[in-house]
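So, here come the structures, one by one.
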Structure P
Amino acid sequence: MGIDLALVNKELEDVVAERALLREKHKGATMPEEARSRDEELVNRGKKLQFVIEEEKQRIRDEEFVNTARYLDDPAYKVPLAVNADDDGRRSLQAAGWTIKGGFVSRMTSFDREQAMFPEEVLFGPIPKDPVAAHYYNQTRAVMQGEYRDAYVKYLKACATSRSESMAMNRLTAAEQNALSSGLDEQGGFLVPPDVQAEILARAAQTSVMRRLCRVLPTSRDRIVFPAIKANSSSGSIYSSGFVGGWAGETPAFSETDPTFQDFEIGIKKLRVATKLSNDWLADTAGNMLAFLAQNGGENMALVEDQGFIAGDGGLQPRGLLNSGISTIDVEGSTSNTISNSTSNTGSAPKLIDVEYGVPSQYSNNGSWLMSRSVEGKVRKLVDANGRYMWLSASGSGYAGTPRDIDGYPVYNSDFMEADGTDAAKVIAFGDFRNYIIGQRAAISTVVLRERFADTDQTGIILFERVGGGVWNTDAFRIGVV
């Protein structure tokens, strides 16, 4: 039986806050005996709580791994019949834990999270004339078949005990090799079976800050293009969707005084995560390789995604939030290039309010803060004229509980946000993150490298993901710089 992580985290935050107040009270002076004793108690209690938290997190990870392996191996969730573009194909998918609704095909994952995977047309619509899209449709339908999944699993197990990838392939029958070849990609690897892809993407959504906050659109193409509002020079982007409006009869529907339209494009980029594993470990755990890909691969993929969605340069990476031309507001404090203040100098405190209120009201209703954990710690230390902390973390633990808040808006952390201490660093973002759109092409593939690391008795595994992202409306955000 596990512990309540939310309560333990809250106790740890209380311990940290009490120690900060104690040291602030006796700053610049030798603490009296009673205060020193209490300080020691708080330090020891904090260390114990940190150990308990890490121990519980590891227990949860271990339990999730076992549950994921069991779920992926459960015959009840394997596609029982061929998935064709007809009613029998739909019923076959639904019997194996898939749902078809709202124009998307989704998969229920091992931790009761439904993961959208494909537009419905990919599996059940006509094959498009565009050759790239047609290849994606045909390949996706091929890898949905039960024989592909069986061949993929057998190939991974064979790689764990073979001296090369070609030897592993030779352990498959001709029919299995033929089935597996339908998932071959341009890297020379094979597409991960769709149910395992769903587990990977759902894990990424658990770990990734941006996936939790932003809009995710499954796509079958290499780019997404749809209309967006180009802010009017005088009225800004009052209209917060792909439509503008007015009262009938007043002006034409497309007026020169309204915000104008522009195309918004997201290019699908290629992300990769890689690991090297001991061959002895692989041989012992080959049966759980799918769970390993889902859990460990998905968690690492989420971090690489966040780096791109937050700080990407728009080249090989997506164009990240910090590089999208969003309006900035100065938040430099009483100490240069930092978030800071004192009882005699308000510093960063009122400037954070400027960031919050710089976002138009139609976006602020769904506002969230994003900053590194170290910057949040400095925000928590901002004080009023009487030395009292202005924004204590009172709403929750931030882990397995209600997110922490500043001024009533939830706070999320990512170390891919810039740290303070450098002039013009972009340290804080605030806004409606649904206006950052993530394009997801469900085509995760894996490459196994057995021969390259033979001298170290290891096997390399690379996962490739197709994903992109971009800010749909820059007016929905403001960024604080020091």
Structure Q
Amino acid sequence: MTVEKIKNLLDEGEGFTVEYKECVNSLNDTVFETVAAFSNRYGGYILLGVKEVDNKGVVIGVNRNAAASMKKNFINLLNNPDMMVPSLYLTLEEIEIDDNLILWVYVPVSSQVEFCNKKIWDRNGDADQDITKSVDLVANLYSRKSAAYHERKIFPYVTTEHLHMELLPRIRNMALSRKPDHPWKDMSDMELLRNAGLYEENLLTGEKGFNLAAVLLFGRDEVIQSCCPGYRTDAIFRDENPDRYDDRLIVETNLIDSYDLLMGFIAKHTNDKFFLIDNVNTSVRDIIAREVVSNILVHREYSSAFPAKLIIEPDRITTENWNRAQYPGKIDPAAFTPYPKNPLLAKFFVNIGRADTLGSGVRNLYKFTKIYCGGEPELEEGDVFRIFVPLKTDEQGNVNRYKLTERQQRILDMIKKDPKIQTENIETVLETSRSTVQREIQEIKKKISLNYNKMTASWVVKE
């Protein structure tokens, strides 16, 4: 978040996605009502230490001595089932505006209906509305959420016999190692699954059971393939054979084990580097790998059969996965708005320490990639979400963003020499098939700006 972005939020006034709270010394219940309302509607920003005057935000500042306790209480109350159900994993961030301290948080849309103080809140203009007793409004809310997130699709005939329930003690220990007083500590297995939103009831249809998120996290392999036939992650290592691969791992198991397998694959084919961070000797490679793997598993669109890919080359890691884009284009870590593609999966990974709160992962990726090799990653959102993480830079500190194979380079040279060259001419020169040329052109497009202008019947190359 930048100062400029905060000032824009102050100028635009309160509305569906912006709320000001004075809260100088402590939090009040209205903060959490707004969290629930934003979660149930479009998401939005809450600014603490701001009051509304003439439809604009005026900074009054948070008491600096109270800021630490406010941040701690915010986290604790979001995890208190008496206050919020289901629990949310958000943190208040600090920013200085005109010598005043503001605390802010971005609340993403949740795939589940969020309750605060056992009431259902929705956002109506610049107000939080209690809709608990309105049958129509509650029905609309459930309908809106059910239609938006594929992870919430209920499979009524899936039972605990179809799941690896033996993973739950391990999951519970992972959550407790991160937070010793975690609410999962004293829950039964079914209570834990319900609390995580993996077993639910659709109040519109009366249908109840385990959802796709539960199947992906705990399902046996054959159950996952039945419920989500397109699920697969293809991990490839290329070194000596850039046109094919030197090592390959096809991952089709549950997300808990998939994470370990993909982390191991990255560890096998990349160099580990330790740096002293906060006086602790830290494996930066493992932090980068965690962000890459958790993203490709948690934030992909599972309704598509597009197989996710993780490709490791000597100087880079790249990933591709199908995506439900909200803000197409390259992601700016200082100004992007985080949006959860699969809130249940994301929340579960945060609980067990395999992901950070929404938005933190992107910032970590930029921070630690720069420590690792001096370069910066690139994240691009579209129908296919792509990540490029450099592993090496040249002597001048430049990142080799694109590395073409010998055949791809020949194709590019032909296009540069004759921008009006046709596919069939390239086929003839290379003595290969049309499908191979088209596939290679698509690979080139992933690495550089290459487009075909139909109006001029010519290629346009920008490097």
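Okay, here's what the table says:
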| read-out | value |
| --- | --- |
| Which of P, Q leads on distance in nm of label points 7 Å out along Cα→Cβ at positions 145 and 201, largest value | P |
| Which entry (P, Q) yields the derived value 0.10 for FRET efficiency 1/(1 + (r/R0)^6) of positions 361 and 417 (r between Cβ atoms, R0 = 30 Å, to 0.05) | Q |
| For -0.84, -1.00 (log10 I(q)/I(0) by the Debye sum over Cα atoms at q = 0.18, 0.25 Å⁻¹, for residues 105-168 alone, calculated) the corresponding structure among P, Q | P |
| Entry that produces 3.1 once distance in nm of label points 7 Å out along Cα→Cβ at positions 225 and 377 is calculated, selected from P, Q | Q |
| For distance in nm of label points 7 Å out along Cα→Cβ at positions 153 and 289 computed as 3.2, the structure of P, Q it came from | Q |
| Ranking P, Q by Rg/Rh (Cα atoms, Kirkwood Rh), the structure that comes out highest | P |
| Structure with the greatest value (metric relative contact order in percent (Cα under 8 Å, 6 or more apart), set P, Q) | P |
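We did not get these values from a lab; they are worked out from the coordinates using the rules stated. Since the structure is predicted, the reported quantities are computational estimates derived from the model, not experimental observations. Cβ atoms are built from the backbone, for glycine too; each structure is taken alone.
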